[in-house]
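Given below, in the form of structure tokens, are the structures.
Any read-out appearing in this document is the output of simple, stated calculations on the displayed coordinates, not a laboratory observation. Quantities reported herein were computed from a predicted structural model and do not represent experimental measurements. Cβ atoms are built from the backbone, for glycine too; each structure is taken alone.
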Structure 1
């Protein structure tokens, strides 16, 4: 098993920095954003590191949904590459971070069951985890029944949290309690893996994973209040008492009715116009979430400065790569239905170069 420290991380650091250098540049993002239409953006992507993944499918079959599925394959390969090369103590954290896509896949499968979608309809919505996944996804979809689908997960880590939430699902016929149970289970387990790290690894992982957790936890709390109008007790039960900059006292304060804009501005004073964003939640909350994700992205870029021999380097790269895929998904979908740039640019984390401070690309 690989060891930690300088000797353990030397090869990983070199490999990850090479991978980091292949993320899209500001110039490439600008060109993609200006592409005339969907065929044009696909042609441009084929001239990047995503080309080999898109070339695996005939152009006539390369629908927007399939294109997104194909480019996700590059991130999947990056994860497996890094999981197989990081020092032993870091491997559970990287692997659990990767399980986030499995949780998303599980949610998508359950939605497919509820809507009675065919497997062919569901399969290209999923992240291509390959042999890494424990989900019998096709068999679950083909049950046509949520309870039967959950039973197929017996023996996996997801069975207990889902089976516990099934009582409320059965009463309400709403996937919300199942999805919340999955989210809370996933993030608790990831935070536990981070907490088992030692010294520099734990410090760096807390900064990156904690920032991701903060973004999710804060947005959950806000959406639960604004959209779902949950009670104080429910909101607390459906969020997490852990984090990096967002703490239990902040979540409890929001649950008790504290001013949302003031709370966000206190924790993240650099986020502009929070009050204005919250006046129109339908458009403002997605923009707020992107601002928080840009903060996470800057935390990730900062990991590449200073001492390079820690788990923060691979974690940071993988999170940035995920944001890149997220932005490409927005671009592909926008170009396929001819959404104007002024509408999709605010939804980008990495790809809106007009919002990036000088030097933040750290390339």
Structure 2
């Protein structure tokens, strides 16, 4: 059995598992059968690299072939092991928040700063969403969509973002019901509570794999109070232009910049009874029977981060680098041979 035949078997296995179980390429790579096939091909390529290094012939050609076989072997062993052993976590953090030491093993306490939005991005990205992060005693780094940013043993990237609204909600006795920033799109809802309001239909946007556009509304239902507050962002100024966020195409503007001078649609309930419904401008308090409400004018941002710890990834990257170096060397040798033959013909 050769490495090529094992890789052909792996290709058929990927197709079968995708058609039969819809697990896709990553699922096939991380499965026991996939790991066995790739590891077997890697061992055979490693043995081939040893044979190539010991064979007769020009040194450069032997080195090129050994690099191709050895790099391929390392990548084939390390990549499935990486998928099978990596640790992934999702974290939701807002501007100015921090998580304690050990929240991600191996990291100190980490504080998060400003989230930046821009309608253009670096590399191949068409948008920018990034957040500043700094561990205790470390220089701040900026975590974006791609590529992931190293923070200790972890590599972090922004998976999605959303809006956080400062809510001061008082009851009839002036006691606070909610006095905090509320991250829209992150709150759990009981089915009966969610039925109290009319939710905006999901935007039909084929991008972001469900992570875009951000939610513009949520229902606040404090566990210790039989009351509910529905908040929806209806208008805001974005990059100097006044925007109607109820427009079905509003998602086109959301990464142009931060929201300014917001106007909210608000519904307040005592139990199932609606006690207030209307527009509320950010920074302008309103009173209604049985309570009072103020929504902060400054709309903050939050991000959901995907954190991955994968100690085998550098080995896989090293294998691919060796493979690439070997292919480049082989291409250079082939080009040199062509030029030499061309000169020989010209001289003859």
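Which one of 1, 2 has distance in nm of label points 7 Å out along Cα→Cβ at positions 16 and 200, as calculated from the coordinates, equal to 1.1?
Only structure 1 yields this read-out.
One of 1, 2 was used to compute Cα extents along the principal axes in Å, and the answer was 98, 47, 45. Which one was it?
2
Just checking, which of 1, 2 has the largest value of distance in nm of label points 7 Å out along Cα→Cβ at positions 184 and 224?
Comparing 1, 2 by distance in nm of label points 7 Å out along Cα→Cβ at positions 184 and 224, the maximum is at 2.
If mean count of other Cβ atoms within 10 Å over residues 72-79 comes out at 23.9 when worked out from the coordinates, which of 1, 2 was used?
The read-out was computed on structure 2.
Match the computed value 17.8 of mean count of other Cβ atoms within 10 Å over residues 256-263 to one of the structures 1, 2, and report its label.
Among 1, 2, the structure yielding 17.8 for mean count of other Cβ atoms within 10 Å over residues 256-263 is 2.
Work out the source of -20500 here, i.e. which of 1, 2 gives that when helix-only ellipticity at 222 nm (-39500 (n - 2.57) for each DSSP H run of 4 or more, over all residues; to 500) is computed.
Structure of origin is 1.
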